[in-house]
1. Quick check: 70, 50, 42 is what I get for Cα extents along the principal axes in Å, calculated from one of P, Q. Which structure matches?
2. 2.2 is what came out when distance in nm of label points 7 Å out along Cα→Cβ at positions 91 and 235 was calculated for one structure; which of P, Q is it?
3. For distance in nm of label points 7 Å out along Cα→Cβ at positions 75 and 171, the calculated result is 4.8, so let me know which of P, Q that is.
4. Tell me which of P, Q gives 3.1 when you compute distance in nm of label points 7 Å out along Cα→Cβ at positions 115 and 163.
Structure P
Amino acid sequence: MIDTTLVNVVGLRRYKENGKGYYFTPELIDWLGPKRSGDEIDNPYIHYAASVQALLEDVALKMIDYYLGDIIKETGKIVMAGGVALNVKLNQRIISMPHVKELFVQPASGDAGTSLGAATFAANAAGDTVEPMQHAYLGPAFSSEECVAACEAHPNKPIFTKVDNFPQKAAELLAAGNPLAWLQGRMEFGPRSLGCRSILGDPSFPGVADRINAQIKYRERWRPFCPSMLDKAAPEILQTNHPAPYMTFTFDVAESWKSRIPEVVHEDGTARAQVVTYATNPRYYELIEHLEKLRGNPVVLNTSLNRRGEPMICSPTDALNMFYGCDLEYLMMEDILVTKK
């Protein structure tokens, strides 16, 4: 039985403010104080958040050990899905549990991923052999011609050029300290941008994360950005060979790398990393290779191609609308580079 004295309530028992009802009760306000407003998490809210995270980790680890401990000892593997499975700090602790050799988190964990679960269940019931998921690039793709057509039709009359070696050109823009919107190939399935619908930056360039936060994403300053790194360098940077294709885990960054890529390392010395392989995303891999030649680091700062409160960009028209709604100066759609006057 769940105690709903403070939270998870419906109807008349909800706390209401300006005509809007919340999932908690007035009793929670009486106990902890006013509801947080604005973007900043300061005292005492930062301590509430840390306490709830610690409680989640403690309960989840005990439940996993109680219900799955024997299976994990036998196989060394565990699979998770659902909204809590996207809690990257919890996942790092699960990977660190005794006997856990590999954790797989379905990259579209949460409501969106139920479609994949339903399809897998039906396929298995029909006698099909369900193959392991190799990547999350399952959404729509757009040709270079479609990107040109979107530019020609857009009311802002974008300045655009076709670029021959566009991964190299993109790396040159990043190496000069510029954020870059990057729309390539098939859109990612799930909430994480994995190098096809991304805003990119050079993580060794001081201040690029703050610039993206303030001028483009319009989001809370405490939200960290993620490093996408080449598979050949990941074991040294993350100090592990654990698979990390979907940006669903944090790892302890090696001490020697913290000063090299400071824009993507959290205050606790961890990073929510994506390990990029050439087989699954060759264009993104080539971009990071070019950036390594220019700056010495096989890592790029990666965040989703959208502004705060908006869904991830899908089409070239969506990207252009966002481009002209923020302070971005460069947008690469396939091999079409769009710039502002």
Structure Q
Amino acid sequence: MLYNELRKDYLLNRWVVIATERSRRPTDFAKPKPEPAKGSVCPMCVGNENMTPPAQMLYLKENGEITKSKDPAEGERPKNWLIRDIPNLYPAFSPPKKPSDQEKIMQNESFGYAIGHHEVVIESPNHDEDPADAELPQLELLINAYIDRFKELSAKTYVKYVSIFRNYGLEAGASLSHAHSQIIATPIVPTTIQDEMDASKAIHAKTGKCIFCEIIERETKSPRLILENGDFVVFAPYASINPLEYWIIPKKHNPNILKLTTPEISTFARTLKASLKALKDLVNDPPYNYGFHVSTNPQTQDSYHWHLEVYPKLSIWAGFEKSTGIYINTVTPETAAASLRKIIK
């Protein structure tokens, strides 16, 4: 008889049951792809720019050069774009209505409405050009767009956190199929990120070391390693709560993405594409979410280490998970890593 394993997250006070007794192969999760909706007009496609709010940031291709701009206040909107960043039509967080709101948030976060920003990054003029299939130059542009928006939003006094994330597939929360990501700037640091910051800061105070750097060193030698290159490590975390979950972590210590160099952006694009393509090929293009974990708090400069977490949407959290916060994962991280590693090779 095999016993299931009870594992704890590297930092969070979060537990997961690795169900070795009823473990499943990753290919068990492969499903036929649903037929795309026909006859509907995509507001994100080229030619439909007037169906969305004006872009607050554009990457344009003009005479072979890429320039950065925004939509004009009036008149025809450019169609020669490569990336469009637009306000979300149904924002979860909205900019301050008046200057006094910015001062109010510094004193009390219970100010009546959710101050912040909610943006949609249209990743390509090509409808289906998701990161697994995108050309590397386009993916590098997307990463640069993330950095540009992160830099501008994190500089606002009322913003305490900038979340960059992607929902892919209807089951993962994507209401539109055109390749896009989202950015939400919030007046608070989300609980998960704050817990990571607090735990990593406490470990650094005790040991003088970054726990994420220690995790990198440990996981590059473990059976959970998926991919390693000169700048990044990809691995299935020890206490994965999602089947086939994996993280991408830079080897160079930095709390956020602002200091990524041009060569590192290029390597990150290759790493992201290779890992998402492996996931797509292994499980027949499953729905997934990914999210950046970052910090702009100066006090976490030495202790926090930015990373990207990828969560395939392959299982349903039911009553036990929702009522206890303990998760059951039916694919061991070691099996997930071996399967993804084999596809990449």
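1. Label of the originating structure: Q.
2. Label of the source structure: P.
3. Computed on structure Q.
4. P
Laboratory data are not the source of any read-out in this text; all were calculated from the coordinates shown. Keep in mind the model is a prediction, meaning the values are calculated, not measured. Cβ atoms are built from the backbone, for glycine too; each structure is taken alone.
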